[in-house]
Structure P
Amino acid sequence: MITGKLKSDIDKLWEEFWTGGIANPLTVIEQITFLMYARLLDLHEQRDEKRQKLRGGEFKRRFSDDQQHIRWHRFMHQDKDSMLKVVRDEVFPHFKSTSGEGSLFAEFMKDAQCMIQKPTLMESAVEMINKLPLEDSDTKGDLYEYLLSKLTTAGINGQFRTPRHIIRAMIEMLDPTHEDRIIDPSCGTAGFLTVAYEYLMEKYTSSEGIHTETVVNEKGEEQKVKIFSGDLLVEHRDHVNTDMFHGFDFDTTMLRIAAMNLVMHGVTEPDIHYQDTLSGSFIERFPTQSKDSYTICAANPPFKGSLDEEDVDPAILRMVKTKKTELLFVAQILRLLKNGGKTAIIVPDGVLFGSSNAHQQLRKHIVENNELQGVVSLPSGVFKPYAGVSTAVLFITKGSQTEHVWFYDLQADGFSLDDKRTPIKDNDLPDLVAKFKARDKAIAGTDANDKTQKAFWVSKDEIVSNQYDLSINRYKEVVYQQEEHGDPKDILRNLVSLENEILADLKDLEKML
């Protein structure tokens, strides 16, 4: 839980970077990430040193004897000019040497650059980061999430995160287990993966493993929060740490942030890689992970138009011949999943009703070769103020049969749908999750299936007859309330009176002429 004091510290740190000449929010978060990593390296080294003293034995050291001066607890006490020189010229190069081949940061630490040029900024940044509770596993995940919320506030370069409450609803509906292998092929800051981890921690915590803490919120009010230990995941911890969470992206900065986000939440070795998952090189670099490999996919891939077909994996093009990324990603996600694997993927509404051959080809593939479990229509304001596009979430199980499709018309998500996105009382998300989990196909096609309601079923035959159109407006029935117009005689009298007034006005006009 992030308290008012901790939020204030993060805000001050952000302001220090801004006044220090670094205004791009991605760069700010990246530089803070590097410094947090430097401190974590030292904290982990200190932890292992203490264990060695207590238990004996050896461990793989992160700092050699001649590198002790570049450890966090050493350089943070130097004067600001010396500190900047050590961090810039020795700590950052050390990141590359500690990130060996195949390790978590290997692919993206090799390009790490210190963008802090002012000694005063380095001094204040190190001082503030030293105060952050990075030792507290229950807090540091929330701490990093609050830091990432600054991306949404800034909205720089079109970079904005999927709203956390939307992700949470999608993950609850997918309901992952300790056995799953979860992928996001365009992971960004790893929001879907971290929320999935938090969900699993809650799901696999016994009643004895839940403890309550009292914290002070930003309003100065005390409130109780539950901390989930995930004690029932102990025997599965190796899988959780190394093989449960998989993310790919081709933005190096986002990958650094994604990796740190997962580490801060408690996943020690998430599988995060620099890779365009639509590219033909994906299967060359990751032959065992590029097809039929995952049990769950949760994603909000970019809707950025077109790609060069020559760069796209031919296997994807055999499923859907197009250059449009929103179609290609859906096809690729279905390839990545094992039979029986589930996905929840956010798509622009055009995917649902587009009339091109590629649109219809993809929708036909979804319906005929898989089980399309549900289509959830999202309000167009969900991604405001940075995008007003109408979207939906497709819930698909790979390789099953589609007989009926469950639709839900989400009209409110707990926030206003204007650019301000202020909290409101109306929120359909709890109802969405509850109805999705309790949906009963037995009512499909019966009188109990009322298409005027938010949730309803549509038969596969009806969808096929509409060229596989999946837009909710194609099937939802709208009831128009007939207005009361009063007695017909009164209406006629009013019309006659109005006509007489018009004629009188015309006569007056003729006289004037």
Structure Q
Amino acid sequence: MPDQQIPGVVFQPNSHRGLQRGINQLVNVVRPTLGPRPRTVAIESTSRHKTPELLDSAGVIARRIVQLHERDADMGAMMVRHLLWKLHEEVGDGTATAAVLFQTVYNRGFSYIAAGGNAMRLRRYLEQGTREIVAELERMTVSIDGKQRLALLAESLCFDQPLAMLLGEIFDLVGEYGHVEIRTGHRRELERQYVEGSYWGSKVLSPHMLTDHIKLRADLTDAAILISDLELEDPREVFPMVHMAMEAGHKALVILATKLSETVVALLLAASRDPEKFQVLAVQTPGAGASEQMAAMEDLSIMTGGRPVLKVTGDTLRKVTAEDLGHARRVWGDRFSFGIVGGKGDPRRLRAHIANLRTGFATSDDRSARNRLQQRLGRLLGGSAVLWIGGTSEPELKAREELAKRTSDMLRTALREGVVPGGGVALLACRPKLRQCLEATADADEQAAYRILLRALEEPLRTIVSNAGFDASPVVARLIQAENGSGFDARQGQVVNMAEAGIFDLAAAQKAAIQGAVTSAALALTVDILIHKKKPQATPGRP
């Protein structure tokens, strides 16, 4: 046969069969994680002295699978792996749903092509049907708000009721852009702390400036603020700044700088000898790099009405006037962060700046850029909270902290883009529209595509029911006949109204899952030939 005569090249039908083996192998690994009663997957550690890693996130599990031994199967598995990790990174949810959708579309599409169907036409009609499904999901998307509903959504995402209740409360107060910091706690219980105003993770440059020696904190009122990224070495340059703030009648001066010399610190401490009359606080300019520092200084200047003093433009303290200082009703600082309450910048300029950041957030496709913009918006809007994660062991703490971060991200997405009925019900509710499309065409390839999608839309629900220990077929049959909005509560084992039960899925995740899964599976169905690269020779430096 031709495929046996050419080393490294695999032709049909062996190429499809090889891809199918890999797709099925990887999807079957992550399938048990779908639903509110997921089973975990154990992944062997590379070290003999460590216990296996127990995971219930399809995206993370797929990421841990680096290669399958069989090379044809490995190509199919890597197609699914790429899809799942991309969804995990961009949306944070919907990965297991996408996996079972991909598998169903590919397997049924493969059977149709093997029977003589046209792969390219099938792909086109699968993608056309996907657009119909996404339009239906958009039609049934609703917004979500309120502490109780947010807590129910969080519980359906993380399956941790105490954590879900706190996250529901936090996001009900701080909103979709709120600044929520998740830290490791020192107790077994979960705790939350609400922070007034806006704060940045940036330390006070000298612990001697912390006037409250019990809380290790300093609180200043009626503060002038110097916003800079300078390294202050000469106290003769700093003294006029302190004198300027005193002459203007302020009770405090806050200096943002990247570094202070010991002599400058001594000068500032001397100026703060009587904190009741005047106090100085020096804080490290927030931001891990130059771009983050510039963004933080821009936000601070608009919030407080000050002008950033930048070393890149050649600015020095000698050029600073009283008009360049920002002002705030209150400023606080501790060993880890500092915050501003009641910045006295121009409100109209602040609103315009927030609107620009929101536009940038909405139009950006870069996940890290969106995260940075969201954090900036949260600080400017003033909604801030800290969630302290408790646990009994270090592995539990790490797992719960990661779960809290993931659920927090998904709640933000839900607040921004809405939710749909959960438990696979939203996808099932798209079937009537596809049936209309099926009945309106006489084209065999188009009919095949719609039939494949009709079956695929059942698969997430079937998997959820099976993972919970129930027989899927009678449940699906019952739901097809039930009233709109009904679904199967896998935790209770009964049919309920999903909205009343608070069982939702992220609309963005469901749309991304169906789009990614069908588009990727349809593309895989058009692969006719697999070409293997020659394996490199083993050498002493590279076994």
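Only the coordinates and a few stated rules stand behind these numbers; no lab work does. These numbers were taken from a predicted model, which means no experiment stands behind them. Cβ atoms are built from the backbone, for glycine too; each structure is taken alone.
Between P, Q, which one scores greatest on relative contact order in percent (Cα under 8 Å, 6 or more apart)?
For this comparison of relative contact order in percent (Cα under 8 Å, 6 or more apart), the top structure is Q.
Rank structures P, Q by mean count of other Cβ atoms within 10 Å over residues 278-285 and report only the one at the top, that is, the highest.
Of structures P, Q, the maximum of mean count of other Cβ atoms within 10 Å over residues 278-285 occurs in Q.
From which structure (P, Q) was distance in nm of label points 7 Å out along Cα→Cβ at positions 54 and 398 calculated, if the value obtained is 4.3?
P
I have 8.4 for distance in nm of label points 7 Å out along Cα→Cβ at positions 70 and 494, calculated from one of the structures P, Q. Which structure is it?
Label of the source structure: P.
Given that helix-only ellipticity at 222 nm (-39500 (n - 2.57) for each DSSP H run of 4 or more, over all residues; to 500), derived from a single structure, equals -13500, which label among P, Q identifies that structure?
P
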